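Several structures are given next for inspection.
Just so it is clear, none of the values below were taken in a lab; they were calculated from the coordinates. If you're wondering where the values come from, they're calculated on a predicted model, not measured in any experiment. Cβ atoms are built from the backbone, for glycine too; each structure is taken alone.
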Structure I
Amino acid sequence: MIPLERTPLGDLALEPVRPDRHAELLHSWVTLPRNSFWGMGSHTLDEVREVYTFLDGLDTHHAYLILLDDQPIGLFQTYRPEADPVGERYPVQPGDVGMHLLLNPPRRYARGLTAAVAPALARFLLRDPAARRIVVEPDVRNEAALRRLRTEGFTFADEIDMPDKRAQLAFLTRERFEAT
């Protein structure tokens, strides 16, 4: 377990995804209609396990459960853009680090959760002095994610065609994050 920080909602931590142990939980989240932008809505339990087993074998991609007071509330994935399909669609810069975020909290944590979690995850990504910029590419139809990214200070770049979606490329520099 990787402790992150204390928030007004409780203690945040990350736990590396263990595909054999966490596949059922992840499957229950990624197949919910409200999480359709994750792109795994029709995946079987075995397919979800296979995806996360594959990711677990990469040095360039990492998946974590987000824990709030030891209760899983979401999925956080990090990646090196130069080793990901997104890196074929924009000029990757040294210090770029990519992320994906899926929050699936129990109802009692729904309010204020993103405001508590997002800055903690940005600090986690930027703890490495070599990390200069956070890269995201949500589906262009995911208005909630796009609003959240604007609020968090991300700068929108081009729309790009990914293998499974039309995506909005956006960046958050270390300097902009630290200024907010």
Structure II
Amino acid sequence: MALRHAVLAALLDGEYSGYQLAKAFDIGVANFWHALPQQLYAELAKLEKEGLVSGRQVLQEGRPNKRLFRVTEAGRGELEAFAEAVAKPSFIRDDLMVKVQAADRIGTAAVLAQLDERAEIAAAKVDFLVELLRTLRGGADEDEYLLHGERIGPYLTCLRGVAFERETRDWCVRIADVLRAREESRAEQS
């Protein structure tokens, strides 16, 4: 997947400025795609040049003018073609995993601190995403929302984000416990 597809998918919900798109990414897309605001602005310019999004200037008093972008029919076609293509399997590329792999040979203190920090970050993301799910479904319960909600794509990806962050949190806690227990056992044997 390219950033272009994530941007086009985010713009399906309406017309956004670059700033609003960056906020939408932070809220709804960040659990599966990371992009810096400057990357989003550059991608919007490319997509507009290719005719996949259209932009319009909005004049504002007392503030700089802004451009609002929306997906064009060609952009929808691009997304449809992307949806029909075979999805590539995902893979993990994580510095912390390399550190854990080497921890029993290089020492665990720094790795333990990073595992604890990652577990805290993941727990905070779980809390945030669970609240986002509540907001997305409004007053409906989840089963009702999933059957009859107007737009469930963001909800479904958010569910995956919750599962991923919970798994990350649980893994970090477990691995930190294992490494600490090994350290205690070695200290007792000394």
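Tabulated data for the structure shown
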{"read-out": "Relative contact order in percent (Cα under 8 Å, 6 or more apart) - structure with the largest value, from I, II", "value": "II"}
{"read-out": "helix-only ellipticity at 222 nm (-39500 (n - 2.57) for each DSSP H run of 4 or more, over all residues; to 500) from the coordinates reads -21500; which among I, II", "value": "II"}
{"read-out": "At a computed 5.3 (distance in nm of label points 7 Å out along Cα→Cβ at positions 59 and 99), which of I, II", "value": "II"}
{"read-out": "Source structure (of I, II) for mean projected area of the Cα convex hull in nm², computed value 15.4", "value": "II"}
{"read-out": "Origin of the value 20.4, where mean count of other Cβ atoms within 10 Å over residues 3-10 was derived from one of I, II", "value": "II"}
{"read-out": "Distance in nm of label points 7 Å out along Cα→Cβ at positions 83 and 131 - structure with the largest value, from I, II", "value": "II"}
{"read-out": "Which entry (I, II) yields the derived value 2.1 for distance in nm of label points 7 Å out along Cα→Cβ at positions 147 and 163", "value": "II"}
